[in-house]
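What follows is a set of structures for review.
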Structure P
Amino acid sequence: MKKFIRLVPLFLLIAVCVMPADARPQEPNRQAQELFDKAAKLYEDGKFDEALPLCLKATELNPNDYRPRAMAGFIYALQRKYKSASDALAEAIRLEPQKKEFYLVKAKADQFRNAREDAIVAARKATEVDPRYAEAFALLCELLGFDKKRSVEGIIALRTAIHLNPKLLDSYEVLGDVLLYAKDGRAAEEVFRQGMAADPKRMTGRFKLGRLLITQGKLAEARKLWDERTSDKDDTYPQFIELLERGENLKQKKDELAKKPDDPKALVEMGLAVMEGESWMKDGRQKRALVYFRKALEVKPGYARAQYGVVKAYIQGVDFAKDESKIIDEELAKLRTLDTKLAAELEEYRKTYVSGIRATPVKGDQ
């Protein structure tokens, strides 16, 4: 929705400038013009629900005026009625095929309603109308970049967008993500650094680069990126600082275990560090952590903290092909004989822990 907020105000300029004074409609379309003028003012004031009926009435009175159709399309988009937005903008384009912004907003509406091929057609048409339309090339990459068969085309499109407008800051992060998808980490790192250089605040690509460095084990460089930030704003989850601290903790526990490979406490702490992660991420970390907990119990039978780790791993899910509920009951019973307080903590944890992502159904005209 943030992208629509940036796109739709362009229409205000178009609505004012598109038609010179000597071309203003005469009777019987004067009423349609008056309705459109009122709608434009309401639109400018952010009163979209009040502007929409006036746009629709103006369209009825003057079916050949593309402007109220386009404004209706923008309003529908802001209301998340993406199918209606796409249809209204298609009509505006039919009447006035040379307005590049119409194609771009239509493409975004089609993208949000999962009509990707329609979105690609509209975005490509925008680049035909204006071969220097950087925003349209950037959108093409969003639509093509994560398609294995067309990712190269998407990368070319976004490099074109950046060449046309180096200040199109969002494009650096999208291009970096596409390059990572294409398993070109070196190129992605270069693009993230270019984004930082292009941004006066030095934030574009900073946290993306930091995440990449963490996966490469370059924690000191990643920490430097965090320490030199100019903003804490991070809309990606888990956030960069969480991943950084998690990575630093894992390295610390690994170093401690290397010094005392048979120390039960070090083994348990290593297991807990390995198990840190998001509930929706199924990467086998619980099974890897169990190795450390089991070894700690071999070294020190009856070690409550190690048994705690075993129970917690099974609650999070070790092997989803098995009946883990029975295993949890058995392992929890063992813990209860060792430490009732830790057992009570995990009984509560078992009630509240939710594995996986819960999707929200798509609603409305989408």
Structure Q
Amino acid sequence: MNTEDKNRWFILVAFVIAHGVNDGLGWIIPPLLPFIREYFNLSYTEMGSIFSLFRLASSIPQAPVAYLVHFFPASYVLTGGLLWSSIAMVFASFSVTYGVLLWLTAISGLGRATYHPLAVTILSRVFGRDRLGRAIGFHLSGSGAGMVVAPFLVGLLLPRFSWRLPLQIWCGIGLLTGFGLAFFLRHHYKEINPNVRSFHWPFFSRPLLLYILSSSTWGIAQGGILAFMALFLVDKRGFQPESAALIFGLMALAGMACRPYLGALMDQMGRRKPIIIMGYVISAISILGLVFIAHRWLIIAPLILLGIFGMGHSGLADTFMIESIPSLRREETLGFVYTFRMGISAISPFLIGILAELIKIEKAFLFLSILPWVAAIIILFADEKPQD
């Protein structure tokens, strides 16, 4: 392996770790919701509001944040956001009222807005099209690791400690990771920053717009299912909260393990759409399985499938979007796309919380199972046209 390849993989490993910590900070919240509900005596709507506001705060600023790379090195913007998010969530963990928890969680979410558009753009430049599926697959495995470790941490600590300690431990990991990443990226400035930058409006094309519409439709289903998964297992399938947290981690583990293989399959095929469509269809069937399989342990099967295709493949689908954007216009465009798409999906937990109170959570899940089919139909009409 030559020096250039070693540098690529060192950069990827650094981003895998950062991605795990960044996303774990978000996905530690759902398995904590049963305990937060008991502590503050909350309704489904109030619990959905915590997660929705957090995700909205981490989604909407992504478009303007992407332009900060014209004024500051991308590494400063990215690591500064990770440190912001960790510090704010430490304060949130000491909340004594629901209102304080709600707003401090939202402030923490603002820091997460810096990560995805910048990290994905950097990796797409470092690895190029031939290896992009593998690189994004491994990068997403970092996210999956965060989704695994955070719920397992909840399940292990909550029998003896309150819901606050898992948050505080994760924030400590976030601070260490933020400072470590800042130091590492100082030595790779040339690899992660293009020589010439100029202001651009976001880039658009028909395939890109169809992909945004498709992935946003799926994002509503994904956001609602994952936000209420632990609560569904506790309320409707009789699991203890600690067990539900561990099962949530098992689901994420399945996605983490399979992402690199799905990414490599995309690279080998030279196409993205077949895997994207397959993931949507299997996710829809898995959601139906959650609703209609009442046996406590048989329900593990659709959960694992949902982990592989609902959590594992969805980020890989973004390789279709990345390749549809010229390299030098990716920060601005991805910032806009993530703002729009994640902003829409961020509203889902709040809306599904209302729906669960009106028609019960099982029927809310049935409604969500329709959306992946819609997403699959939309992406059928999008042509694969890689830019560079």
Query - If helix-only ellipticity at 222 nm (-39500 (n - 2.57) for each DSSP H run of 4 or more, over all residues; to 500) is computed and equals -22000, the structure in P, Q - result: P
Report task. Looking at volume of the Cα convex hull per residue in Å³, for residues 96-207 alone, point out which structure of P, Q has the largest value. Result -> Q
**Report entry** Structure from which 12.6, 40 was derived, Rg and Dmax of the Cα atoms in Å, for residues 256-319 alone, options P, Q
**Finding:** Q
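Kindly point out which one of P, Q the value 55, 25, 16 was derived from, the read-out being semi-axes √(5λ) of the Cα gyration tensor in Å.
Values: P: 55, 25, 16; Q: 31, 24, 19.
So the calculation was done on P.
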Report task. Could you tell me which structure in P, Q was used to calculate distance in nm of label points 7 Å out along Cα→Cβ at positions 128 and 304 as 7.3? Result -> P
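Could you figure out which one of P, Q the value 0.05 for FRET efficiency 1/(1 + (r/R0)^6) of positions 184 and 232 (r between Cβ atoms, R0 = 25 Å, to 0.05) was computed from?
Here the read-out was taken from Q.
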**Report entry** Comparison of P, Q - label where relative contact order in percent (Cα under 8 Å, 6 or more apart) is highest
**Finding:** Q
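Every number in this text was worked out from the coordinates using simple rules, so none of it is lab data. Computed from a predicted structure; not experimentally measured. Cβ atoms are built from the backbone, for glycine too; each structure is taken alone.
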